[in-house]
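Each structure below is given as structure tokens.
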Structure P
Amino acid sequence: MKTLIVSATYNEINSLVSKLLLKKESDSFYNSSNLAVLITGIGSAFTIYNLTEHLNNCNYDLIINTGIAGTFNKNISIGDIVSVKSDCFADIGIDDNGKFLTLAEAKLVINELSLKFSTKNIGEELPKVSAITINTASGSKERINMLINKFNPDIETMEGASVAFVANKKNIPITQIRAISNYVEPRNKSNWNINLATNNLNTFLLKHYLSPLTNIIN
């Protein structure tokens, strides 16, 4: 069994890469016999292109999309680790005089894109959350309220649905695990804790998932 970890940036999983002693094959790819890490870049365009190109030449049994996320849900704390049960592209649609319509609502497609996620080998202790994927990080009250009213999401990321879209097309099981770095609110980086989120994320992955696969004890 070989697993691919997909992350937007190296900084989100740098501890994992160094502790597992993965071989650096390029600035965006780290490899071993049963585990690899691909850094795609931030946002849907970079993610879909780079992941698709990589999967055209490599085979995997499971993809884990991981990294930090913002949460709308005040019952989730900064630093928490969550597993995504659903995701969607929340900014592909039509602005109809200030009202956002999805492609299905605008009758441009018959059905919305349905993305499938797996919970394979993921501990049941993780909260299961609904996510949205956007290409512009939310940072104003008006946009945040629109997204909450439209999608009622728990978290937002800039890559989740993109990884799931490619994985589903390639018929590869996909799991998304995220660490919460901030609340989604009018942009104020002084309230963020990226270090806590990334530390907790790497610790969780090493302890609960990757170590059994790689026979490495954290």
Structure Q
Amino acid sequence: MSVIVPTLLVHSASELETMAQKVAPFASRVQIDITDGEFAPPTITLDDITMLPQNWLVDFHMMVNRPSDYVEQLIKLKPNLVIFHAEAAENILSVLEALKKAEIHAGVALLPQSFPNDFASYLSAADHALIFAGALGSNGGVANLLQAEKVHLIKAIKPSLEIGWDGGANLKNVFMLTRAGVDVINVGNALRKAEDMSATYEALKTEANRDGAI
């Protein structure tokens, strides 16, 4: 069974508050995208977030070059999950261990060009692997479903990993993502552009987890 997680990619604290109010009535888990303006185009920063809602599981997708600069601040926020990119400019093994020691789930994201076996040490140390199939720091885009081939490669490294997907998920492909073995489907534009976010969220949940082979 896959979980549908709204992705909040915003460019100001006020926009984050607005989006949070929109998804709060129906979502219990959300992903907030954070960039450094270097690894990915600018979004909000951790400085825009002073506290997390107690009724949410909050995942942070950290698109940053130097993860170690953010660990202390993240531990204070106590999110559910923090995902750093394998392609960051520094080794992230110690960062993953610091998060886990603080009882925060540690995740590793892989860009489309990255091969899981090249980052086996990171994946072995993590709790979550995010297959990133979108455009860094931007909403929209078309899902490259060929990236789902990474699921079995990741599972071969560590079968217990929770597998996430980020990039172009919508009603036309969430069923295929579930069947491919994705556990967490992060959805941005398909919700952001919906006339009725709540109804679309429920439709995504139903479609992702319906019975059938096609």
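Mean count of other Cβ atoms within 10 Å over residues 21-28 was computed and gave 11.5; which structure, P, Q, did it come from? Kindly include the intermediate steps, with their values, before the conclusion.
Values: P: 11.5; Q: 14.6.
Computed on structure P.
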Parent structure of the calculated result 20, given that relative contact order in percent (Cα under 8 Å, 6 or more apart) is the read-out and P, Q the choices: Q
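Comparing percent of Cα pairs over 23 Å apart across P, Q, which is largest? Could the numbers behind the result be given before it?
On the way: P: 44; Q: 41.
Of structures P, Q, the maximum of percent of Cα pairs over 23 Å apart occurs in P.
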With mean count of other Cβ atoms within 10 Å over residues 93-100 derived from the coordinates and found to be 18.5, which of P, Q does the value describe? Q
For FRET efficiency 1/(1 + (r/R0)^6) of positions 37 and 53 (r between Cβ atoms, R0 = 30 Å, to 0.05), which structure out of P, Q has the highest calculated value? P
Please compute mean count of other Cβ atoms within 10 Å over residues 29-36 for structures P, Q and give me the label with the greatest value. Q
Matching task: 13.1 is the computed value of Kirkwood radius over Cα pairs in Å, for residues 101-188 alone. Pick the structure from P, Q. Q
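Just so you know, all these numbers are worked out from the coordinates, no wet-lab data involved. Keep in mind that what you see is a predicted model, and the values were worked out from it rather than measured. Cβ atoms are built from the backbone, for glycine too; each structure is taken alone.
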